[in-house]
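Got some structures for you, see below.
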Structure I
Amino acid sequence: MLDSLIKRAFELMQQHQFQTASTLYQQVLQQQPSHSGALYGLATIALAQHQYDDAISLLQHVCQQCPNELQPLLDLGQAFSAVGSDVDHKTVLNYALKRFNQPPEVLYELARYNLVTGDIAQAIPLFETLLTQGNMSLKLYALFELAKIQSHKSNNYLSLAFELQPDIQNQEQACVLEYTLAQCYFNLDKMKEFAMHLAQANQLQLQTCEFKTQDLAPFFNTLSELKPAAMAPRDDSRDSLKPIFIVGLPRTGSSLLAQMLASHSQIANAGEQPFLAQTVTRLCQRTTKPYPECLASLTPKLIEQGAAYYLANMQRFSHKKNYVIDKLPANFQSIAAIKLLFPTALIIDLRRNNCDVALSIYQNYFAQSEPYFCDLDELAHYIGFYQRTMTHFTKLYDQGIVQVHYEALVTNAKVQLSTILQQLNLSFEENCLAFYQQKLTVHTLSATQVRSQLHHKSIDRALALAPFLPKLAQFSAL
């Protein structure tokens, strides 16, 4: 009986029917409170729904009951990472490394840990070890990371990639291999081959997408027609922690800007967090209306509860500083909610040349099934939605939204940073220009790039590649 419940719950979980699956797991626990399979199932659901505190508690029980199981330990490490507890994350990885005699899965996670925390020199030998010890997926992901980190070894990595090609087992592996080949050819300045493999990689990724960007048109149309909320904004003057939102398109330099600002003594960086989206979802549930329609039905109590939920989750990333950055680009869609919850919060609309944005998005592997990440025509639609939405919100809210351009940031950083800090009543600090020396955790695709000093090499990079990627031309008119 219990086995059939566990099996059915797992099937439902695979279909993302988390509520029903959770109910079945709870039924198992009512009969057998220490059932490790049910506890692990609930932990997996908690992770999927970004309920990290619940996940940590459940996974700790599972790890105690199943000391010979590696995956719960890896999941526990990821949960600690998600709540900003890097020390606990590394402790778990080091324990797993010794407990299971250096398994490749732990070596990969430890390499990734070193990468995102800025110890690139420690990450490289671990990735290199995986080229001979890992399974096919780990070999490919390790090779992909090395191709991005060590461009001077691209010929060697190219040869290894072609050696691995006959043993590809699934579409995900094929996709990673194509991105790796594209990266190697890019490093070697062989742009024809770069463009060919990049097109193949993005085509494989596009095949996993289950919707078109144009399907989002009704939602963005609603945002662009939004009227000022009838409800008065919340009084956030007494908040001890002040959020800073960096919004915009992906690959505009938000990791760089966040790293610079977080080098200030009064600012912390939480990275790209789901908490604003979770807050909005909770408001939708309590009003039984979708976003943004739910905003018209909010009460002062609901607004206060929403703000409290968001701040409680962001607090753990604040490191006792007064300001904390939330840099999830898609938060531009939730500006209307931000203005009710945190009316005085600074919102930075970070812009960059659209052609360079398009190239950077198309060139990077996001590992997400969203069409605008892997198709330039789809991306053009998304950029149009973004621009129309931000034009409307900038008119709707005449204060608190500051537009910053990547090109100005990298060419005149001190002036740009001083202007931003002035909005926060903070003085410029020289540490902000020494951001690359800070061992701050960065979980985005720019984890290695923000460890370098400022440079201008990424400005107008798309111009040189336009002959090989002709669809980039359409973005100059957007």
Structure II
Amino acid sequence: MAKIDTVVIIGLGVMGNNLALNFLNKKFRVIGYDIDSYKRNQITHNQYFFINDLNDLKAYNNISLAVFLMLPADKISDETIATIFPLLHPESVIIDGGNSHFKDSIRRVNAFYKIHYNYLGVGISGGAQGALQGPSMMIGGNETQYNKIKHLFEAIGASFNGTSCARYVGASGAGHFVKMIHNGIEYALMQSIAEVYALLKTSRAFTLEEIAELFKTWQDSELDSYLLRISAKIISEKEQNNSVYVLDQIKDQAKHKGTGKWVSKFAFDAGVSISGINAALESRFLSSDKRLRTKINKVYNSEYQLPLNNFESKDILIQWSKQLLEFNQILSFAQGIALIQRGSEDFSLSVKLTEVLTAWMNGCIIEGKFVSQLHKVYTEQPSLEHLLLENSIAQRIEKIQKNSRKLVALAISNQIPLNVSSNNISYFDYLKTLHSSANLIQAQRDFFGQHGFERIDQDGEFHLNTLF
């Protein structure tokens, strides 16, 4: 069978159009379609073919196509698939590159097996620029179908030291599942950087330019990442023709899309704690109601300041802030990876964690030096139960946790909210607590609900009413 070299992009928003241009730049034949006629008219200058109706795909049913769906995560994807699959050559492959829920991806694969069509669910990260210049791609589905179009993914994807970051990560649903977890980690890392920014700014010891410079210097350390790099640029950006910083003009109300909530809901359903990641999402919820925050601020007269006299010097605040950011980085990835491991087991996704980490090395929002360290860890210890059990990670946490705690405690005493930081510390403390207070919780449950409990000295299930 000849290699597939014709790509169809359905959905020509920013991501879809940039992906089409990326393929075009790599000398593939590209056919575009969007339900919006305005978008179709706008792409005529981009030199790739376009169709005005999905039924026009019937003219290409004599060749195998790679059909990328770059559509919203709703029923429009199902409707589009139902329309196009009778029109395609049997060896064509449908690639869902939108932010679909991984369970929808699994459902679609099961449906396609019955009708002998081929479907891959692909998580794409890197934003608009990544789609154009080389995104990270997390591919799930039948590996035989993946191999048919592997050359397409590798041609347009990002790479790291010569290795493609477009990776086959597991079975049906794995691509979108891993991308969902990626987004949860992304939320936590973004909030962690924002919390450190808040600490430095409210100390009133640093200008925005100085904070940006600090973030730049940290790029020479284990903290180097895409998010830290863009944060430095954002913080130092000024309005045109004046000295006003752009960041100071942006409302402090962070929005979100559905994937963040998907991660939290999945974790709750699976019974896996990702309290730091959840806190990042909740921080966005809290930020969004500025009206209520303004009212409560007036009632309680919150000053929101971390005076520098809490520290021996500015350098101490800088050191502690850097250590707190590293602590949050480790805990965010630890929680995300733990959720990947559980989901892979519960849904038989056969996720290849080292392949996931390879995909995350470049081109995605959460790429950074730490991902390379994680790749080394899981290459050497593929059966590692939890990241916090790894020796080099444990040694690093031992060096940074004390000052991280001090900084969070000072922030809390000075009314500065650090949702991710404080939740990560509690998560870490609970996991290393040998004797927790959960025995009282279970006894309470049994007292009012007869739920029973286990004893430390006997096997079996017991009830409090047998003790009175």
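Read-outs: derived from the displayed coordinates by stated rules, not from any lab. Computed from a predicted model, the values in this text were never measured in an experiment. Cβ atoms are built from the backbone, for glycine too; each structure is taken alone.
Assign the value 183, calculated as volume of the Cα convex hull per residue in Å³, for residues 61-300 alone, to the correct structure from I, II.
It traces back to II.
Of the structures I, II, report the one carrying the highest value of volume of the Cα convex hull per residue in Å³. List each step's numbers first, then the result.
Numbers: I: 156; II: 207.
When volume of the Cα convex hull per residue in Å³ is calculated for I, II, structure II comes out on top.
Assign the value 1.00, calculated as FRET efficiency 1/(1 + (r/R0)^6) of positions 21 and 133 (r between Cβ atoms, R0 = 35 Å, to 0.05), to the correct structure from I, II. Could the numbers behind the result be given before it?
Working: I: 0.50; II: 1.00.
The structure behind it is II.
Hey, mean count of other Cβ atoms within 10 Å over residues 253-260 derived from one of I, II reads 25.4; which structure?
This figure was derived from I.
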